[in-house]
Every structure is written in structure tokens, then in C-alpha cells.
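Nothing in this text is a laboratory measurement; each read-out follows from the coordinates by a stated rule. Keep in mind that this is a model prediction, so the values were computed, not measured. Cβ atoms are built from the backbone, for glycine too; each structure is taken alone.
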Structure I
Amino acid sequence: MLNNSKWISYPTKEDYTCPVFKKKFAADKQIKKATLKITSLGCYYAEINGARVGDFILAPGWTYYKRAQMQAYDISHMLKSENEIRITLSSGWFNGRINIRNRKDLPNVYPALICEMEIVYADNTKEYIYSNEEWECSLSKITFSDIYDGESYDSTYEEKFVPVKVQSYGEFKVVKQQGETVKEQEIIYPRSIFKTPKGETVIDFGQDMTGYFEIDLNAKRGDRVSLSFAEVLDKEGNFYNENFRSAKAKFEYVCDDGHQVYKPKLCFWGFRYIRVDEFPCELTKSSIKAIVVHSELKRTGYLSSSSPLLNKLFSNIVWGQKGNFLDIPTDCPQRDERLGWTGDAQVFIRTASYNYDVEKFFDKWLEDLRLEQKREGLIPFCIPQVHERPGSSTAVWSDASTICPWQIYLTYANKKILARQFKSMCDYVDEIGRITKEKYLWYGCWHFGDWLGLDAPAGSYKGSSDPDIIATIFYAYSVSLVIKAGKVLGKNVTKYEKLHAKILEAGRKKFTEFKTQTECVVALYFDFATDKKAVAHKLANMIIENGKRLKTGFVGTPYLLHALSQNGYTELAYDLLLQEEFPSWLYSVKQGATTIWEHWDGMNDKGEFWSKDMNSFNHYAFGSVADWVYGVACGIQTVEEYPGFEKIVIAPHPTKKLNYLSAKIETRHGTVSSAWYLEGNTFRYEITTPVDTTVIIDGCVREVKKGSYVF
């Protein structure tokens, strides 16, 4: 691909500046079709004759750094007899601050592009324009751009073009576009513009989001605009973004004369509030608008209830997904992180695949996971990998290598992804057997544990749950998924069936007591406990004694309500879902959250913050509770033998704590919906299914065909 083109870059390394490349060309015959194929190391913004090429924001996306996705654009309508193509580059994800730690093996590599233009004329003759030494480049009017620190633009800067430098980047593989493109999705206008107690001018957009803005103003040459970004206000009502840590998250703009409209081209922010540090004219609600940016995903799932607080939670979960599904599944969109943490992705993937069509999105990310995996089976904490490689995989996080491909298979029946990832799945569980300190357990290794569990010892981010118990249970679970995947693919999995039995035997012998909420949850949900009735009773008592409140973190929370409802405690599960006091899902809603918080107590009822070190207010992991609402409360369940909702089980579990609850999922076979309504002392169930379905209500099993039903 692009075999006749050359990688070109600015001739000297200019840290965090954005070079612009240009080439003039003629097309003086009638054009039948013209195509631009392009990719880059760093992010690019392409223009032809002053108009933007395509609508892919932050192209070509973030991948395993030795491969770059190529985009192909139809530019037939953009060409004239005389033309100029301009392409601006930023460090982006490639070697900006976000990924600088991964550049140690490539110290002289900096943003570069490679492209090819094919022009087919009406007479069927063809002309090609390649990136090569004939191009020119200059530093651009974008004088600074960094994913963490923001963007600066100088309208008055005069470009000075020089010959480009041709680079040899043979180790970088150009591949076709694999993932979803990132696009502008929604426009949000200011809710209010106000003065804080400190006298600062702040714009409130009313929604924590990911994206950027557009300014519209009249100014004089040399006037300046300076903006800062935040998710929350402090308890006094002042602008607060210390939780961004070292991310400067600024925007600077030097004006030209007259009326001007500008929006950033190579950067994004996570924000609800913008502080206006400088603005040269009267600021009104028409002076600025926010633009929501995320991967182009089709909405497929909807939840609704009789509770306004619960509906706001559902909205927050969706906004958390939109804010963090920007080319990869990130942990957060605002601070000096924004990484593809594997743990966050795997705990949320079932909810993610119901809310939106994420098949193509995860196809690309899982390919990068496979490529980042070391030969010995190690799965890094983040994909793409930016940290120094850990010594070994870690439980729950690295289990994304087995859990995510299997869930994508269940939701979409995509056997190709499962087949491609199967060796990665096997290599991962094989690695555990090599690194464990005790055979048939995952024992004595470092793990994140129940990250951010509320029962954590003072000064620790880890909950009090035994990391060896968690690790061994997930070891068994991942092996079970290898077995299931292998059988789907027609593989001989006898080796793993024997291993799974040995893990359960050794684990149940080693770990006979479960002391925390999370230990009980995973022992129940993953069918590890031998006396499930006793463990479920213990879990229920711990929750009740804690005032019907949870203490779970990243590991226990996704499975908590499932573990309760599977073992006869559905009403207690509803108590947790509908709990309004801290800690709970609805606590943050009552505190004004518009997305999901990283910490249950990110902000307390006095307006005080948990910390400024690690306190994101847009962190989707705890939003995984939605899959319980879809699959248990409303009862829409996949059938492993018939993936992709080819056949469905609908087994709702209603409660009199709500007047109604409904779920709808658009599947590959059509839309399935399940709703129930409390009418006096009875429940009315309304179910629509696009395929043969087993409906289970009050223990009564009915086999129904495609259609709509009332029970």
C-alpha cells in the first residue's frame, strides 16, 4: 500500500509544533474520479483548495505504534484545474506527551505522513501524485498541539516553506482503515455564562463531554483568546481542574482583523466548564458552542424507568461511553491519562455492546491487543501500550484478552474476531501457568486487586479483597472462555478442560473463606464457591449491615447485582441500584453528575473532593451496572449456542420499587424489547422479539415465535 510514495517530515525536530505540508498540482481535464489515500505518524488535517478533506477527526486514529491505518477519500468534487493540497500534522497519540514514554526505542522518529492521489480522467487516463521530495513544508499557524496540554493557533503567523525531509520508516506497516472513524456528533450551546466568587468568567455547557468548541468573534489583529477547561466547580462555586494533574488543557488563539470563526483541528478536551481567561470582545452565548466528538457508533440500546434519578443514571452511562469511546476505549478524557486501560474495557464491554454497535470499534482495539502481546503471553495494562512493560500480566485487566473477544462473539456472532484472537487467549492463560508461584493457582504475583474498593486500607487504592483469590477465580474463568471459544472454532481443547478442572480443585482447596463483598461476589458469579447458599447469605448480610450499601471496587461492582439476583436476592440488588445515599450509583446523580465518576466519593455532599491525584468525573467502569438492567431486571439474555441474538431468552425480574422499567436492544436480527409495568399488585409485561424466544415469567416457561406479546 502506498508503495510509490515516501514518508515525509519537517526537516528538523520541533517539539510539539505542527508542520504543514503542501503541493500544487494541475488537473486540467474532465475528472471521472479522484481519490486521496493517506496516513501519518501523528494526527493529520488535510485540505484541498482550502476545504477540509473528509470528516475523520484526529485521523488516522491511535493504533499499535508499528502500524498506521490508511484512509481513502473521494475528492472528485474538490478538484479544479489548478489545485493545492495542504496537510497539517501534530504529534497526536504518536509521540506527544501521551506516548512519549514509548519512544525510547525510536528516538529520532517524529510526525510524518505518506499519501497518494489518483486522478482518473473522463478519457480513462490516470495521473498520480505521491508524497516525496517535491513537496514543501513549514511550521503552521497551529503553533502548539498536544493531546494533554491543548492547542495554540496564531492567525498572524507567516509560514515559511522549505523542502521536506524524506524518511525511511520501513518498520511501520500501512493498513486499511479497520476501526470506526472519529467524527463530530452533537453541538451543545452554553447553559449559562457566569462570574465565580473569584471573579472568573465561566461558561457552563451543562454536560460533561469530550470534544472541543467553536468560537465566533470580531477582533483586531493581535488580540488574544485564552480558555481553560474543567469538569466540575469546587464547593465555593469556583473553577476547578486540579484533577487534570499535569495536563495543562489550555487553548490559545491569536486573532486576525475582523470577523473570524475557529475550532481546534488536532486536539480534544474532556470538560463541562470553560474558564474564559482572555476574550477580546463581548462574550455571549452565541460566541461559543461545544462540539461533542467520539467514534462513529450506532446507538442500539435504550433503558427507561419510572424513576427520574435512574433515568439520569442511564443517561450518564451513555455519556460516559460517548466520552471515552474516542477511537479506543479510554479510562477518561480529561487528565494526563486518556489511555486504553484493559480493565475498564473488559468490565464495561457487555454494557457497551448493548448501548452501541461496537463490533468494528473492538475489532480494531483487539487487533492492537493481540499485536501488543509479548510472545510469552503478557498482556499490557493499556492498549495501545504506553507504560514500561510490566513483568507479567495482571488479573482482571489482562483478562480483557479473553473476556472481550468472547463478549463480541456473543453480541454479534463474529467468529472471525474470535478466531483471530484465539491464539492470544491461549497464550495469555498459558503465561499464567508459567508465572504463578503455586501450580494451578494464580498466586504470589502483583495485581491491582479490587481497585478503588471502599474497604481499602488507609492510603491504598486497592480494596481489602485478597488479590490471589481474585486472580485465581479469573484464571479459571479465562480458561473456561478459551474452552468455549475453542469449541466454537472446532479446536481440541482437552488440555484446557483438564487445566480448568485442576484450577477449580486447587483453588477451592486453597481458598475456603470469602471475607469481603468482592470476594463473595466473584466466588458466586464465577461459580467458584462450593456452598453458594452460605456465601450468598454472607454477602447479603454484609450489604444489609452496611446500610444496604456496597463496598466494591472495579472488580466486584460489575458482578455485584448479578451475584445477588442469581442467588435469590433480587430485591436486595434493587435496593443497591436505587440507593441514593453514599456510596451508590444514584449518589453521584444527586450530586449533579452528568457522567459516571471514577470514585464513588469523587465529591462528597459537602462539595469536597476525594483527591486531586486520581479523581476523574468521566470514567465509565461503574456504568457496567447497565448490563444487569438489560439482562436481569428486563431479562434480555443472549444464548451461547445461538450468538448474536439468533435466539433469545427473556426472563425479567420486576420489583414493586418501580412502576415500570423497559429495555430495548437493536440486534443483528432486529429489535428486541422487554418492559414491565406495575398495575396494582400485578405486573404487565410487554415483549417484542425478532426471533424465536424463550420467555420465562414467574417460573412459567413459554416458547414464542417472532412477534409482540403481553403477559
Structure II
Amino acid sequence: MPQHRLSGALVALAALLAADGSLSQPRRLSEADRQPVIFTAGEVLYDDATDVVIARGGVEAWQGERILRAQEVTFQRRIGRAAARGDVVLMEPDGQVFFAEEAELTEDLREGVIRELRALLAEGGRLAAPGAVRSQGRLTTMRRAVYTTCEACPRDPLRPPLWQIRADRVVHDEQDKIVEYFDATLQFAGVPVLYVPYFWHADPSERRKSGFLVPQFGRSTYLGPYFRQPYYWVISPSADATIAPMITGNRGPALFAEYRQRFNAGLVTLQGSGARDSRDDRQRGHVFGSLRFTLNETFRAGLDLQRSSDNTYLRRYRVGSLTNQPVLVSTPFLEGFSPTGYLRADAFFFQGLGSEDDDRRTPIVLPRLFAEFQTGPDRIGGSLRAEAGIFVAARRQGTDTQRIASRLRYTLPWRGPIGQVWSLDGNLDLIGYAVRGDPRSTPVPGGITGEDGRIQPQIALTWRWPFLRTSGEWGSQLIEPILQGVVGPNRGRNPRIPNEDSVDLEFTDATLFGFNRFPGRDRLDGGARLNAGLRGAWYLPGGQSVEGLFGQAFRAAADDLYPVGSGLEGKRSDYVARLTVVPSQQLSLSYRTRLARDTLATEFADISTTLSAFGRYITVSYLTAPAQPEALQPFARREIGGTFGGRIAARWSGFVGGRRDLAREQMVASFGGLRYEDECFVFALTYLRRFSSARDGGAGLANGAGTDLLFTIVFKTVGEFGFSAL
């Protein structure tokens, strides 16, 4: 409730009433209040005997952007008192407006009275009170005050608003910057729903002030009923903390905390919690953190920290937005920037939250160094890009890998005489490995401990010939054949080199062209090959469009480099295609696929479409992908999903949807929501259900399965209240 504006209005009123400057004390007022006051009136009377000035008849005074209007304004110069009567209106520079029948203040601003107060406050707030009294130069007291942000019903202005707060007494303390409420009742549609004998909050003009925040409560299968009470602590102008003890019905108490501090050159944020499970007497907790520091104009350093005591703690104790994240990653880093280069040194510490994750086999990447440099165009239009990096991965049980790699790439583009677009690219990879550990547990079956290296030079020539036709009525049409020839040594699969960063291979239209289709350096494309594609597009004047690509890759010799199911086995790859159709602003369709080279059977497909109209939308998606055990996808995937939502009525909206595994004939997730919002009130209901499956071994909660149900109620400008369950 922003009643804090009332005392400011009283001060402003005193400055405006002191039109000749004799009543105000400039040392007490702000620079804005010291500006000259100009006023107009129908008549002005002055009584020499009583030293009283009376202005009547549509009095209007303004000081800067502050305006006062009244039927009559009286200045009692001897006793230092000013009063305004009759339809008093005070308009503040920030747009807030105060109405009163009568307002009166003493010269020193320590005492004052306003009768029949009405106010239009910030963010749509509306305040009413029979009167307000200013005392001790710091306190403003209102009796029987009513506050709401709801607009009056246009058909029945006397009808109670959707919600309002009635308090027997409201006190604003300017010195301590707090607003206190005594005997306050929250009414909903005129019906009292909540009574509190006393509560207070910080003056909203205060950006930061220590105090209790809105409590959080809910119920879950694991915790039972729980209650969390946050306390906000302002430590210094640049640091604060939030401490939130939690009581649970099934598992005992827990403590959550967050610390933040801003420096001239950086920011630190730390979050953590701790709990002792009353059933098994086990200590559990988590710590998250983020540090960013600018060292100079070139370098900055930072840390992202994510650790949990076990793989189920985050979800069971309702910790933030990472409750369903499969892996926690902690990363310290140092990086530098220049117009032509980039440098980064970092490390990675992983914590898997799945039921099958084994910390002993999880790698620690320390260090990882990367540097990149690029030159501008030379005399013939070419540019050079150089990269170098060091990668070290260690395990408690398994293979340790050390890698040093560099890459040089030169690109020379030019245009042919009849519109062809050519590009000559040269690429050189130099990589050295040192592998240590138990050969039986190496990521590569039959791997050998020792050193190895790779030199991989490649040259690529790319040719494009775009044919473009433009007409006003039919828009623009584009047909562009693309050919790319790549030549280099055919190294094949090397069992002495582990695969740390190239496991997740995905052959689609996005990786059809280029030197290397693998995402990392441990596996590199080689040999002589030809990549061919045909791109077409049609852009209509009304914004409609059709765009697509179809292509295939050919190799001079087959090898065992690519895993089964990748679509790249053999001399000919599968066909890859992409189609994007936008027939109108309301409808879009996206289709990406990979078709078997011999049978044209669909090996991979990702289809999505969105239709929106009249404030509603529907999205449908379909995904099918083969099993790729080497790419950590042991099962074939065939899923369909959809979401329908949008406006239900004037102020109601909602959505409902889900995803289903068609291969296993079971649901993956279902979700829905309902929301009501008007100018003063928000109600939201959100539902999410995640299902465990044979993919995670029925691990259930350990892998994110469960149900979330969240109720949220927002009284705008007052606070947000929620209840969650799972």
C-alpha cells in the first residue's frame, strides 16, 4: 500500500500554499520545493489587521510540475498556518493525484490535517480515508483507511471492488521509512477473507530495507506440509542477504540463504541451503554461486558454481529453477577480448543427477585453454583464422585424457562472371594426445594407454549459383544449387584416441556442408567427399514464404568412423532436408528430416507447426530418431507433443498440453495452466506432471519424475502469495 506518498503531498502542499515564500522554510524542502510558486485566483483579499491573505475563485498554483487547485486558499501569516478548502486537488510530478475537502499545515510542517482524503496513486492505487494527521514532523496517521488498485464498476460505482484492504489505522513513519497497519482486513468482493491485528512493510520509496518477506508454504509427498519464512537483511549499500528457515512436516527443519554484493568491477551471488533429514539423520544441502569481475578493458574472470549433496535434493526441497536439470556444472573461467582475438581459460566440474550417474567415472576437465585469432581481408580478399587449445580430462575410475590442438583456416571468396559464388577454404588440424588409465574402462573399447597424434589437412571448394527472380505481384523466387568438394587424408577411426567431445553426432541439413560434422575435435571427417544440395525459396509480398533445402553427401571410400544409425555410414549418406512454410502470419510449419539412402524411409524427423488466431494458439510437434548407443541414445525415440492455449474469456487465459512416447506407448509429460488477470488482481494455476520410464530405469524422482501444482495469487502493489504441491 503506497500511503507513503501522503506525507510527501503534505510537504508539497505547504510549499505551494507559501506563495510569497514567507511560510515555507527552504532548508527543510528539496530543490524542487524551492522553485518559485505562481498562482492565479478570481480575487485576492488582504486583511492588514489580522495579516491574512485570502485567494478565492478557482485558485490554481503551480511550482515546477506540481499543481494545486482549490476554491479558496488562506494564508495566516502571523501564526504560520496555511489552508486550502473546497475541492482541493494536488497533482504530483509523477502523475499521482490527491483530493481533499480541506487541508491545513503549520509553517514548520510538523503538524497538519487533511479531511476527506482521496488519492490516485502509482500503479493504479486508490486510497481513501476520512482524514489524515501529520505529527512530530515525521508521522502521518490515517484512520479507517481503504486501499485498492481495482477500478470502480462503471455500472454500479458503489459496488465493492474485487479486493480492498481496510485498516482501522495506518501510520507512515518518514524517519524509519516504514508503513504500519493496525486491525487490517483483506476483503474480497466485499467479504472479509483475512484479518491481521498488525503488519508493516518498508516505505515503497525505500529501494532496500531489512524486514520479513512474504512467507512461502505448500505441501509435497516427500516433505509433507512445509512453511518457509524469508527475512531480507540489508548489510551495506552494496550487499544484502536473504535468510529463509523452513519447517517441514515429514523431514524436519531446513535453512536457505542467499548473499549478494556488487563491487565497482563485479558482482557476487551465492545461494545455499542445508537440511538434516529427521528420518535418516542425514545432512543434505546445496550451494549455487555466480561471480563476475572485470579485471581491465581486456580481461574478465568469473565462476559458476552448482553443487548438491545428492541427486534428489534439489527437487525434493524445491530449490529454484534447476530442480529438473540432469547435470550440474561448475565452471571457473578467465577470458579476454580484442577486436581480432579471443582467449579463454576454464575448467568444468560435473555432477550428474541421474540414477545411473557414477561420480567415479564422471570427468573433471582441468584445465581447458582456448585462443582464437582472425585477420581481416588481405590483398586478394582472403582471411585467416587461427585456433589453439589444451584439454585435460581426469577420472577417478577410467581414462585420463590430455589433448593439445591447433587449427588454421584460410578462406578466399570470389564471384564468377555470371553470378556464381565461389569459396576456397583450407583447413589444417594439428592434435596431440596423451592417454592414461585403465584400458578396460576407456571410453573406446580396446583403448591403449600411450601417446598419439593427428595431422589433418583439408581443402574445400564451394560453389553456389543463386538464380533470383523478382516480380511485384508474385514476390521473389530463389533457386540455388550448392556443391562442395572436400579433399583430405582418410584417417578413419583410431582406437588409441578416446572420444570425449564428439559423442553426440547429429547429421542434418545444418551439418551437411563443412569440414567436420562432429561437434568436437576427437573425431574428424576425412577423405575425399562431395556435398551437394539444392536450396529454394519463395517470398511473397504479403509476408508469406516457403524455404527449403535438400541434399546428400558422397564419399570416395567408406570407413568405420561414423557410428551405426548416424546416416553417414557407407559411401553415400542419407538424404537430409529442411522445409519451412509460412502461409500467413497466423500459421507456420517447420519440417526437418533424414531419409534412408536406399528406401527413403524416415530415419529422423522433427516436425512442428503453430497456428494462432483470435488470441489463441495451438502447437503440434512430432519427433522420431533412431537409437544411437555410441551417442548416448540407447533407445529409438518417437514422440508427439502439443499445446493449446490462449484467451478463454475477457480476462481469462490458459493452456494445456503434453508429450507422449509413441514407441513405448506412455506419457512423457503433461502440463496445463489457468490464469485470470485484471488491473488489480492475478490468479494463476500451473500443473506439471513428469513420468518416469524404462529409459531411466524407473528412477522416478531421481530423474525428475513427479507432479507440480502451483497456485499463485497477486494483489497488485501489495504482494504475491503462493501455494505449491508435488
The value 15.6, 50 for Rg and Dmax of the Cα atoms in Å, for residues 380-523 alone was derived from one model only; which of I, II is it? I
Out of I, II, which structure matches -7500 when helix-only ellipticity at 222 nm (-39500 (n - 2.57) for each DSSP H run of 4 or more, over all residues; to 500) is calculated? I
Structure responsible for 3.2, with distance in nm of label points 7 Å out along Cα→Cβ at positions 188 and 612 calculated and labels I, II on offer: II
With relative contact order in percent (Cα under 8 Å, 6 or more apart) computed for every candidate in I, II, 5 is reproduced by structure II
Kirkwood radius over Cα pairs in Å, for residues 92-355 alone derived as 21.2 - corresponding label from I, II: I
For distance in nm of label points 7 Å out along Cα→Cβ at positions 292 and 684, find whichever of I, II sits highest and give me its label. I
If Kirkwood radius over Cα pairs in Å computes to 32.6, which of I, II did it come from? II
Once distance in nm of label points 7 Å out along Cα→Cβ at positions 84 and 668 is calculated for every structure in I, II, which label goes with the largest value? II
